[in-house]
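In what follows, structures are represented as structure tokens.
Rule-based calculations on the coordinates, nothing more; no lab input. Just so it is clear, the model here is predicted, and its values are computed rather than measured. Cβ atoms are built from the backbone, for glycine too; each structure is taken alone.
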Structure 1
Amino acid sequence: EKLSEGNWEIERLRRIIAEGYFLRNEKKEIEMALLDADKRYLILQNEYPGIEQEIPQYHIASYLGISATQLSRIRKKMAQ
């Protein structure tokens, strides 16, 4: 905060970053409340293509609010 005192450009950048964070967080909360796990997984795949090769399945499942077993079933169903 001391860095941004008196410097409107840094304060503006800080505000933009914070707004982006809060908007992404709010979007995720809405998706968690309203969408089923299959749809949440599809959104994740569209927003982060190739994420399955970068992050372990249990982390992805945790992010989606489901178990690793449930994620495995969703992936199997979508592969058919």
Structure 2
Amino acid sequence: AILQENYIDWMHACGGNGRCTTCRCVVEEGMDNLAGRTEAENMYLSAHRIRHTERMACQAIPLGDVVLKVPETCKLPGVIYSN
């Protein structure tokens, strides 16, 4: 997934196992460049825990270029995020 393949340190309460939504991110560009949603993502989408424009960074597999944004509620204190 995006986090693991790119060695990105991202907040995820479940250890990156798709059991929470703390690593959710907004896909600003390239949604078509991500593999299909996982069972976990579909479950959280149905439960309205993530939006159609969001993916779970621990689950999303990039197939091409993607631009992501970290929602304010998922940002870590003391970390500077680029735009």
Check your understanding: Any idea which of 1, 2 comes out highest on relative contact order in percent (Cα under 8 Å, 6 or more apart)?
Key -> 2
Check your understanding: 1, 2: which one has distance in nm of label points 7 Å out along Cα→Cβ at positions 18 and 50, as calculated, at 3.5?
Key -> 1
Revision key, fill the gap. Candidates 1, 2; P(r) over Cα pairs in 5 Å bins from 0, in percent computed = 3, 16, 28, 29, 18, 5, 1; producing structure is 2
Check your understanding: Can you say which of 1, 2 returns -24500 when helix-only ellipticity at 222 nm (-39500 (n - 2.57) for each DSSP H run of 4 or more, over all residues; to 500) is computed?
Key -> 1
